[in-house]
Structure P
Amino acid sequence: MRTAYHEALEATRLDVVRLGALTSDAIRVAVEALERRDSAAGARVVAGDDAVDDLRRKIEASCIELIWRQQPVAGELREIAAMLEIATDLERVGDYAVDIAKHAIKLADVPLRPARVEIDRIAGVAHAMLLDAMRAYTERDTALAEDVIEQDDEVDLLYKRGIKALQEEMQTDPEMVRAGTRMLFVLASLERVGDRANNIAWHTKEMLGTA
């Protein structure tokens, strides 16, 4: 009975890892679609959101079944709780990827990008945080989770710099207001990706009993 339970627990854990891979890839492709003004790539991200939602629901159902099927011990209960929380955070990351992709589609015909350097920087840091947060979860690495948490301040700083740069560009060139406004939404989505990565790192520490 316990063997089957642990197999189900491991299968759910692997689904969480799969969900992390799906959403990390969605963020990467959405940002690339923005950089390359590739509306087709943006459309693929939007179309892929159903798979993210379906997998999150599967994880949630599996976690609920794991709780009522057999009384989990303390360590197992912490892991199930972490999987539920992480799956929710990852689904939101998928939503942010869709938002970025939709803006990329709208900006596909715009020859210039406002505040390109700032957007690229925060995208790079936020995506790296997400990858490291999921690696910390997968490898049960408390030190790596702590590294992710420490990077949150950097994302916040880049976010503030990005807003300032976008505002300056729009004030200097009124023709950039349309693109700049959309890029403000992109910037906000990327900052939230960093927040979700930070959450995942904290859930990992709680799962390991080190928070």
Structure Q
Amino acid sequence: MEFDHAQTDALLSTTRAVRKRLDLERDVPDDVLLECLQLAVQAPTGSNRQGWRWMVVRDAEKKAALADLYRQAGGEYLAAAAADSEVGSQTGRVLDSANYLAQNLEKVPVMVIPLIIGRLDEDMAPETITNRAAGLMGSIIPAMWSFQLALRSRGLGSCYTTLHIGLEKQAGEVLGIPDHMSQAGLLPVAYTTGTDFKPAKRDPVELITYLDTYKNPIRP
């Protein structure tokens, strides 16, 4: 199979964290969501356990409850940080966008909460919990990113958020999630207002890629 590199590269380089450009009025059909999730579960998982589960939230009351928890977990911080940030700066734009999402989260057509079977034990030794966390989250985050790429290719957008996890237990109670499941984030999902997203400005990879020894750059 030969891939269209131009199209593939465009998809990979223009799938952005979308907040202000989520269309809060347009419905997202279940068949589109399921199509994207079917692609998401092609992602690799640790030991091929496939312990992912997906919670789709459409109910208005449950979305409102989750949005309230989201704001409780960090909404005040986002609002204050956005107000104090330099107007027009990159940081200021990101904080303003994140604050906008926090204040309007319950309005998104769909929330998707990715779940993974398993929990981190707080009594583990630091090196053990680091290894366990990498394995646990590494078994769901690739699928989340595949889901977001699939959304982008169909004219939808999303944003990977984790703020509500500070109140994960309360969110689990709202949605009836059992205690043996871990919530890996919250993805607001909607069609986007326009699809003209561009690659973000990033440092040249030659400056952040090292050969054999830390800080030893690869020479192009």
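Every number in this text was worked out from the coordinates using simple rules, so none of it is lab data. Quantities reported herein were computed from a predicted structural model and do not represent experimental measurements. Cβ atoms are built from the backbone, for glycine too; each structure is taken alone.
Comparing Rg/Rh (Cα atoms, Kirkwood Rh) across structures P, Q, the highest figure comes from P. Here relative contact order in percent (Cα under 8 Å, 6 or more apart) was calculated and came to 28; which of the structures P, Q was it taken from? So the calculation was done on P. When distance in nm of label points 7 Å out along Cα→Cβ at positions 67 and 171 is calculated for each of the structures P, Q, the largest result comes from P.
Assuming -13500 is helix-only ellipticity at 222 nm (-39500 (n - 2.57) for each DSSP H run of 4 or more, over all residues; to 500) as calculated from a single structure, say which of P, Q it is. Of the options listed, only Q reproduces it.
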